[in-house]
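Each structure below is given as structure tokens.
What follows draws every value from the coordinates through simple rules; no lab data is involved. Not measured: the values here are computed from a predicted model. Cβ atoms are built from the backbone, for glycine too; each structure is taken alone.
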Structure P
């Protein structure tokens, strides 16, 4: 057992998140997402699983150890609702709260059109599939760096 590590983060997920470099992306997806087929095309090449966990809870766990990229405009993104890009389903509002809490500030999730999301996911470092049964519980996070307190940052 490790101290101060969210117990949802198993060894495979911790290894993948640690192995990612600055600018690499992780996908957290719902149970409806084609996780296995997409994950086969990622850097890791296989799906990581958090069955029985909803997407917002998985987001909280991952962002407890993963710094978001401060050098890009949108380090946190969501799959947009087909036919209504501005819609924010409950699952996305809940995930938004987790992102804001992890960052200690408001960091709006940018939207990515559904098929563009699938293509982006194929180029991610890894895909973490959750047990989320609600649609549109799919997110992409770009890894940043853990900067020293006196290092310059773009906010």
Structure Q
């Protein structure tokens, strides 16, 4: 699995801890999209574009609360970023919602919870045909109908 990860400067230590954790667990190849830009939207959009383009299988974004990076990432067509705050939400983000990017807060979750969220997000797969399938189909259809930043669908 190829994983893109990025954050704002406030979450740099958390990002580095998660990279080590992901590598230790053997989940796949991790690419660090940085943490230097104080405008978290820039990093979030780069990660989201790479995941939406299928250059990476999953993305992980971190800021103080995870809210800002999730808002920014979800502006990218084909990016489905879920704000996760616990292991259950991380699991459901994959199983029920087919999220391809997990967003989390450096200031709102502890290290063990973050590790559990990463485990859940990277080891679960969307259950095709599940009760949530029509809901996922609806937002994907809407996403596919909108133009990208270049005026093209």
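Computing Cα Rg over 2.2 N^0.38 Å, for residues 89-144 alone gives 1.16 for which of P, Q? Only one of P, Q returns 1.16 for Cα Rg over 2.2 N^0.38 Å, for residues 89-144 alone, namely P.
Given a value of 3.4 for distance in nm of label points 7 Å out along Cα→Cβ at positions 65 and 81, calculated from one of P, Q, which structure does it belong to?
Details: P: 3.4; Q: 1.4.
Of the structures listed, the value fits P.
If you line up P, Q by mean count of other Cβ atoms within 10 Å over residues 1-8, the top spot, with the largest value, goes to Q.
So FRET efficiency 1/(1 + (r/R0)^6) of positions 9 and 137 (r between Cβ atoms, R0 = 30 Å, to 0.05), computed for just one structure, reads 0.95; which one of P, Q is that? Of the options listed, only P reproduces it. Each of P, Q could give P(r) over Cα pairs in 5 Å bins from 0, in percent, for residues 57-96 alone, but the derived value 5, 24, 30, 28, 12, 1 comes from Q.
Looking across P, Q, the calculation of mean count of other Cβ atoms within 10 Å over residues 113-120 that yields 14.9 traces back to P. Taking FRET efficiency 1/(1 + (r/R0)^6) of positions 105 and 121 (r between Cβ atoms, R0 = 30 Å, to 0.05) from the coordinates of each of P, Q, which one would give 1.00? Comparing all candidates, it corresponds to Q. Each of P, Q could give relative contact order in percent (Cα under 8 Å, 6 or more apart), but the derived value 22 comes from Q.
If helix-only ellipticity at 222 nm (-39500 (n - 2.57) for each DSSP H run of 4 or more, over all residues; to 500) is computed to be -14000, which of P, Q is the source? Value -14000 for helix-only ellipticity at 222 nm (-39500 (n - 2.57) for each DSSP H run of 4 or more, over all residues; to 500) corresponds to Q out of P, Q.
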